[in-house]
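Input: structures, listed below.
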Structure P
């Protein structure tokens, strides 16, 4: 399947979820993430805040569980620069003020936050619509995360969060697509680093 075909299908599958589905799937996915202990050695973890109208993983729940399980971990979140198609990252604390931007994305108020460079991140929780068995993902098609992940250290953990199990293969992957280290679903942990073929 192509990215466009996958995007259409999984947008519809997301739309078919109700609020209870999102909550149940998020809690199951969050439990998988904690039980797998993928983040035990991380000091700073980047997380996205959910666009609720897109039925995204409710990362407020995931972040809460991370803080409970790993009190030493700092959480970072981003603001998007639409013109540059880049993201600027800030420490996320209980005092962080959050406002929605024009696309409904919750973002930190920049004047009040400590800025964090991509190189400081040990792990990134990556949003997606779908992923395949090789670890490649389909997002909304804007390229923000591929540009962001390219700025991170080579050893950063790139962990996708998905309500759904993988498709077999994304047929039009290109050299700008940065594959995941792992992907967490409500039922499974998919790890890709060892078995993924090179493009």
Structure Q
């Protein structure tokens, strides 16, 4: 039993993140910003943990990559809706940046769905950095501590989104494993030179 659980541990952690999305939304609907922020931080820690466990335990899989991407998508959509519910004044003040951020996280998914009719899960290094900076910026902005990190997050998110879109455009089929960067995708696409 324990061995079976350990074989699926990264997927279980990803599934927990997916299950956190409706709970986060519930907290936002009920006007509980402190509980929301604390649970959001926990949820984002599970995002770091699932990938670490998958690599450390050599359990990287297509299902795991898809669960991770679904978890990311549901949590980010929930973050956007919850921000509007909990902090509408801040959202209106930063509306242009909020729209750009939402576009950065949704456009690559939509373009991947249009081209491949399936979810793409590249997990590029730029996305990992952009997500980390964006979550920190989100917490700092909506706790009233700092607003300038949002602008930094936008720059990283725009680059990450552009890179994901370019990978989708150059690839012939959807990938559900790590593609570290556009350069790695180009290298994989290049045919081997005969000796």
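Every number here is computed from the coordinates shown, using simple stated rules; none is lab data. Bear in mind the structure is a predicted one, so any value in this text is a computation, not a measurement.
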Among P, Q, which structure scores highest (criterion: volume of the Cα convex hull per residue in Å³): Q
Source structure (of P, Q) for helix-only ellipticity at 222 nm (-39500 (n - 2.57) for each DSSP H run of 4 or more, over all residues; to 500), computed value -8000: P
